[in-house]
Structure I
Amino acid sequence: MNKISVVGLGLAKQVFQVHGVDASGKVVIRKALRRKEVLTFFAQLKPCLIGMEACGGMHHWARTLGKLGHEVKAMAPAFVKPYLKSNKNDRNDAEAICEAVQRPSMRFVAIKSPEQQAVLHLHHARQLLVQQRVAIRNHIHGLLQEYGLSLRTGPKGLSQLWALLEDADNDLPDMIRVLLQTLKAQHDALIQECKVIEAQLQTWHKDNETSQRLETIPGVGLLTATALAAHLDQGQGFTNGRQLAAYLGLVPRQASSGGKNRLLSISKRGDGYLRTLLVHGARSLLRHVRKRLQAGQAGRNPWLEQLLQRCHPNEAAVALANKMARIAWVLVSRKETWRAPVLA
């Protein structure tokens, strides 16, 4: 076992697959480990390179095995797939991981700290609550439509619900009135739970310099700043801002061949939640710019104003989100705050 230099580790809930090779690439071990056996096995190994796929539990195991002196590198499953031989099973997956982690051109996933994960889990939990809230609101609207009643669209529409419930002249059965009260109470409870999570994010934001620097970017608010700060840390996972924009799927897909470049729509790769936050922030900023232009006020951002003149607002929003992502990487990596450009 001391001859092992590279290990491919297939993660799972209970049974982990190990594929180890020596310095010459010869297979030394193929073994399945129970969860409780993993730490004991790797504690007996001399420090080596361990590869694993980016999946659930990956950050925990990467941190844990790193404390034992091993070098741990994680890869996106899509980059491991080309090295898979024959059929897919745990043994072949571990072998593919072992092969992929040794490639000099491989791209690796940055290992997150427990604090980074905690902040991102707050974001994901809030997003889940928002989805549940929207689902309940849509259910209430659809239920009322069955009885010939309708409310205003959006969250403010539910403010009319109590008037409908108190109206004895409509055809709502008593059971439906009770059901609507229950759904409305659940909807309001979800709103309060979202506010609790937002308060936690606000507290973390006040103590995090990176998040505060990111909030200085126009179009970046609390949610976007905290999510970006948790993802980027010190920006060491990306060489430049272009890589971050590509990671977020804010760059065009390519279908180039024979020296002819053909650009398609944006790739939408990477973290869809972060991309959504940046695009929504860009839309908000564009709305203010368009209002100033309609009012005939002097422009403060010539690049954005020219972009609006030649592009559809949706295209301008994506282009601005791309630029915001690049600016975010610069601020994080250089530990700077955003400064408005000086107009000539």
Structure II
Amino acid sequence: MMRGRRVQRLAATALAMVAGATLLVACGSSSTSGGAGKPATLKVGVIPIADVAPLYLGVQKGFFKEQKLTIQPQPAAGGAAIVPAVLSGSDQIGFSNTTSLIIASSKGLPIQNISQGVLGGASPKQAWDAVLVKKGSSISSPKDLEGKTVAVNTLQNVGPLTINTALKQQGADYTKVKYTEVEFPDMPAALESGRVDAAWMVEPFVSQAKAAGATAILTPYESTAPKLTVATYFASKQYIQQNPDVIKRFVTAMNKSLEYAQSHPAEVRKIVLTYTKIPAQAAQVITLPQWQADLNRPTIDTTATLAKEYGFVKTQPNISELIHQQ
């Protein structure tokens, strides 16, 4: 399979940052953190999508303030920018999908998951991702995707990993599917124009495509595992070791934020308008992600196993080492 260009860039750039991150720690850089119980300011690398709504809600509701933490979200296009920023010390904490972190860990990058980020739905009815085909397409089943081109936002990452799994479950040969990279915002147009035969999207793009007549063929996250841990918050091992109290307080506030977001969907729909470009009308109809404090470790193990099966990693990382133990 073709290696994803973004994954290569992420790994190469992040590896180059390791020495710099180690130097920062060795020099005792702690300008953004405090000692036990002392106020601290944290730059948190995030992607401006609905997934990170709990972080913004937690700031709004004062959950982080209760822990004497000031959060400064640092919007980025994706993990290719966030992982190096965390390793260099530019960001203290980052948000990235689990597959990317597993790939990074397999390459020896010193990072650890510290808290839950976002989960897939418990069932297809709660899915906020889907492989879609345009109105009038001859593709009507997963088997029909064999020999076709499917758009994903990144090669050899969470999209192909979960799509391959869903296809296997439906008796389709995933090795006959050609994946091509398309940015999420460009996917509806790529699908409608016929540039691709199908496209894997997440909200709000799923709702946008369906409004234009597109049909969902697969719900990959939910097929891979109910409530799949799609992404988590993470930090460098060096920062965790030097600032255990800050990390503990962040996790406490983050867990409270995750549970609050899950039980207050109306507030989630409002908060996403403050940091994304989602139209107000779209925010009212999208299927929201799922949130909970528990990491759902078994689904992370599943992702690691699948990453090895599909050749995304040469060596399956030790997940117990990847997950920070409080």
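Every read-out reported here was derived from the displayed coordinates using simple, explicitly stated rules and does not represent laboratory data. What you see is a predicted model, and the numbers here were worked out from it, not measured in a lab.
Assuming 27 is relative contact order in percent (Cα under 8 Å, 6 or more apart) as calculated from a single structure, say which of I, II it is.
II
Out of I, II, choose the structure whose coordinates give helix-only ellipticity at 222 nm (-39500 (n - 2.57) for each DSSP H run of 4 or more, over all residues; to 500) equal to -17000 when calculated.
Considering all the candidates, the number was obtained from I.
Given a value of 33, 23, 16 for semi-axes √(5λ) of the Cα gyration tensor in Å, point me to the structure among I, II it was derived from.
Corresponding structure: II.
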